[in-house]
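Multiple structures follow.
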Structure 1
Amino acid sequence: MNKILIIFIIFLSFNLVAQEQSIDSTKIVNLDEVIVISRDELNNQKQVKPLSSIDEYLEKSSKITMIKRGNYAWEPTMNNMVSERLSVTIDGMQIFGACTDKMDPITSYVDVSNLSEVHIKSGQQGSENGATIGGGIDLKIQKNGFDKESWDFGVDAGYETNGNSKILSSEFNFSNNKFFVNADGIYRKSDNYYAGGGIEVMNSQFTKYNISAVAGVKTSENGSVIGSIIYDKATDVGYPALPMDVSLAEALITSISYEQKDINAFIYNWDTKVYYNTITHIMDDTKRPNVPIHMDMPGWSDTFGFYSKLYAKKSNHNLLFNANAYHNRSLAEMTMYPNDPDENIMFMLTWPDVRTTYSGIYGEDNIKLKENQSLKVSARFGFQTEHIASEFGLNSLQIFYPELEATNNRFLMNFAAQYEISVRNFDFLFSTGYGERAPFVSEGYGFYLYNSFDNFDYIGNPYLNNEKSFELNTSINYIIKKFKIGIEASYFHISDYIIGEIDPLLTPMTIGANGVRIYTSLDYATIFNSNLSASYNFLPALNLFGAVAYNLGQDYNGNNLPLISPLNYRLALHYKKDFFDAEINMNGASQQTNYSPEYGENMTDAYNVYNLNASYKFYFGRNKLYLKAGLDNIFDTYYSTYADWNNIPRLGRNIFINLSYVFN
């Protein structure tokens, strides 16, 4: 049955078509994608579930997969590379999670109410805001800008039957030609969810609050000052795939910027921003039964920095320059309380107060060669210093590295070139790039970090080389009247690939762990990604979309890399006329055969999941009410994907309803 479905979708990909609803793009395939999340998008028919979490929005991208450790705070991956190999920023600002177990990816500290869109750039096209291997994700904060005087106030409510999930939000916007303000708040709460067959997934509950405000004032005809603040707090967050939960994940994200437009005939925009953010993250095991030893595991991450971006145009050249710098402090600790009160309490620093300072410059030139041809070249150069500020933490790591010094310096480079040409109904894109990234804090300085995926403790290696990647990308699009088809492929050759290797001489700290791995560099690894998508407009109101993706990742010995997606596919039939909208869609994957047992991975079965949704928009004068309802996982299928940590099952059958009312 699965083979028949795959063949059917491939056939559709060569014969049928409709633009993907979540991507605001004129092409089916490109190295860049933009996911729009403005209030206009929340209240129109383009979104399957308007009040989705940011994780669900990101999962719609053809390039992004979300690793799930529970029902909250999924980790984004791109090009089958985990978050250490990505540059993830909020409005160009660097921000780093405070959890050694990656329970708090950057995306978990914003919500759809804060954002206007998400910019997704693959590989070295994503190095604008920082060094990267796999690509860049920039979450753009919503701000009105200066316009004629207007205001609106919106309220939203959502409910989902599976997990008794409740969502409430509100937003206020005001603008005139001298001043604007956007303010919003959102509340989410979910109990344990149920997998297919009515099986309760314990410890999957969460509560989240998020409020934000952005305000701007004009200082001159072309100059303005804009300030923003986001406060995000999650409590009682369960992680069924992990041995611990989270009692608190809290972030404060602030910035102030000065923007000058139309400076002269050459420079048309100059944007300079300073920012500060602080995160507190506290892991908790007090609600788990039969805990062998109670642990307190708090973590903190503080980052302040700036960037200055200059946009210019000269003849057929569009130029961008970005000078940026940041300083981050990452500290995490663990205290273990033995059940026997006569035994001593154990304490260690799992992140030894690592201070990372980075400064870099990025340049990009988008050259229009001819009417149908363009060339984009870019480069980034950076210098990074890592310093262990805790003497206790330094002494701990010197157990394994006796000659270790407190400070380490690194140079990082990123280059890219992209060529596009249009010939009749075809668009061709070719690109290449070279990039480097420094080891993440855990990879360089982690001290006995437990990984429940393979059941090993991990120790960092401060002597790791920079990871280096050479990439090749190509895409072809064909568009004729109602028919569109696109194919994209990318290849990454990653030298000094960072991964954990077993050290049989070391004893684990975690009770029941299989052993200890120390981060090391493999000679190289390769990752191949491909995607075929197509759509067809049967009628002005009726569209059909299909997509198939194939991926492969191996190390230099031909062994499979972990967390590489198997063959997966999507199919959607979409109807829209006047104020009514409806869609039925299916997504699935083949059996995962190229998995990595060496790193704790096992085979996942094939699956197919079907979903249905419909919406209607009502107008009351200038005000409007938007109603959307749907049914997820219609047949209550029990399944896990390759990206579900420790094979935790996905959501079973779920009925959702979203209501939005906008006052003008």
Structure 2
Amino acid sequence: MKTFLIALLPAVLFGLQPDKTRVGQDAPRPFPAAEDDLKPTLTQEKVEAYVTKIFSGYHFRKFSLNDSLSHKMYENYLNDIDRGKLYFLASDAQYFEQYRNSLDEALSNGDLTAAFDMYNVFRKRYRERSAFIDKLLTEPKFDFTVDESFNTDREKAAWAKNTDELNEVWRKLLKNEALELKISGKADTSIAKLLRDRYKNRDRNLGRFRSEQVFQMYMNAFCEVLDPHTRYFSPADSDRFKQDMYKSLEGIGAILREDGNYIKIVEIVPGGPAFKDKRLKKDDRIIGVAQGDEGKFEDIVGWYVDDAVKKIKGNKGTVVRLQVLAADALPTDLPKEIRIVREKVNLQESRAKKEIVTVNHNKHTYKIGVINIPSFYRDFDAAGKRDKDFASTTRDVQKLIDSLKTENVEGIVIDLRNNGGGSLTEANLLTGLFIPKGPVVQVKESAGDIEVQTDQDPAVAYDGPLAVLINRFSASASEIFAAAIQDYKRGIVLGEQSYGKGTVQTMVDLNQWLRDNDKLGQINITVAKFYRVNGSSTQRKGVTPDIEFPSAFSAAEYGESSQPTALPWDQIPTARFEASNAVTAKQVDKLKEKYNQRLKSEVELKTFVEELELFRKARENTTVSLQETKRKKEREEAAKKREALKKLEMDEDDEEEETAAAKPAPKKRKDIYLNETGRILAEYIVLAKSPSLANR
């Protein structure tokens, strides 16, 4: 697919020159042009037209450059600049309306007037806000006894009609931040200084913003219309990507990026310190960093990611402490502190591992083997050199299966929770360990061609009772494997609906194909989609488990379906395959019936479901009190909800250790989902031995 795309690019692009027709300006500009206004370069104008041509010809989504696309792109760009409606006034938004339906022509013409005009207005408004913030924080007089509130989610708010109205929004925003610091234990005398320093950092960052970043943001507003995974990388970001972010962040083993004013965790690197610690999660936000066990925390809200990385990474064996706002934090939650010892990523830690759990069911103890696979890894270089010991998910799992069989396990669970994917080759080969030869996944390219990837090996490594455990963060290759096991009726799929990423991207270096001496950057473009052997796409819908467990995360919050421009779900013809029928519909119905009975009758499961639902509802409320007594009460109630879930997930022995130890290590949590998976697999083993039981 990648070769096909790259081979055709030069024929389409060489000789392409942008039309110099400019978008007109009808409404009066809020500010006159200034000497320090950012301006586009001729190279950026050429790249705009080039990239538009590439996307029009090769993106999987077939689209037209029209007013509808322009409207969506305009909204994306406006939101990217001022998502919280904290800087622009209603009059600015009215001025920008002239661009709403004309960006489609601008893309083809290499016209960046709208991009830089809108951003330069933002710079002026930002400076106005900075002056107001500095004045307000010089002698802050926040009265925390007044009964008032603030909605922390401002995306759907209306634009402020005038400066006074916007000043009131900022007064409450700053009061909210000051109250958070006060409740977290900061002295009144230090709160104003901390906030002033925080906003000075943001001022410095704005000063470092150049035309390259404006252009990248504008082009990605276009990319977001097409799908969430198509991106343009500026030359600077492209160079950073090529330098391998995994190595630059080997201190804690996490990939970070800027998200508004926060530094957000994009990915936990398997085998790194954060991966082994298990407390940091995808989408968590780091707001403070401290060096060693005694160092003071440094606030990093508003920092560039490069500056944050310099504080977080460090020499192997040293300690870094992080203040983290969890991805699922309630608006009233305080940051949690996480201590991590820096070290290099250990690839051995990221490889598949096994354990044996025992399940007591109907006076019988079952030995269940659990194989945890953090990612689908494959050392392609070593494999190409025919290294007999090259790293491979399938080879490792084969060995683990052989080991579990010698230990006489009665069933095996493949745990794919939080597995974000990886090698498609490995997903195909791993499926082959459990089925005779046959198709595993179908790939449809943008031109409409369909390739069926098949397991060619008729050998089966394990033909016993099998369960696959997935969650909302199981994606891509994980979904291909789970879907194949489900379609072949080879095992039971349990857990949460998976992520739903069923698209394929390829990276194109623009300088390889465009005749230009300047650096042009890269594009990551969606060129294909994955489909199950039954013809259904994994896009958006992911894999729905045979038996679905309660979840803290809804499809509207996390996953591909939460992205407005994600490519749609669809179907293609079914591939020719023969199901094993090791798992029948009657067996699944019987297992589901028993599981639903436990949900109603077992106190622990009932309480767990109730607490999850309460917690989800609490997250939906984004309005917080700015009165100190009420805010503390809100925080106490939120803490109770978290503590209730924590107790459900903690073994009794761990609870005793926590009270006995002065400085306890992080506790081993009871894995409710894995426990329930073991019970269901044990029940399936009984049904498999006596099929008539499924009919009762």
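What follows is calculated from the coordinates using simple rules that are stated; it is not laboratory data. Since we're looking at a predicted model, the values are computed, not measured. Cβ atoms are built from the backbone, for glycine too; each structure is taken alone.
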- line: When FRET efficiency 1/(1 + (r/R0)^6) of positions 110 and 278 (r between Cβ atoms, R0 = 41 Å, to 0.05) is calculated for structures 1, 2, the one with the largest value is 1
message: Out of 1, 2, which has the highest value for mean count of other Cβ atoms within 10 Å over residues 182-189?
response: 1
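If mean projected area of the Cα convex hull in nm² is calculated from each of 1, 2, which structure is the one that comes out at 28.9? Intermediate values should be presented prior to the final figure.
Values: 1: 28.9; 2: 33.7.
The read-out was computed on structure 1.
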statement: Value 1.7 of distance in nm of label points 7 Å out along Cα→Cβ at positions 150 and 174 was derived from the coordinates of, among 1, 2, structure 1
- prompt: When helix-only ellipticity at 222 nm (-39500 (n - 2.57) for each DSSP H run of 4 or more, over all residues; to 500) is calculated, the result is -1500; to which of the structures 1, 2 does this value belong?
  reply: 1
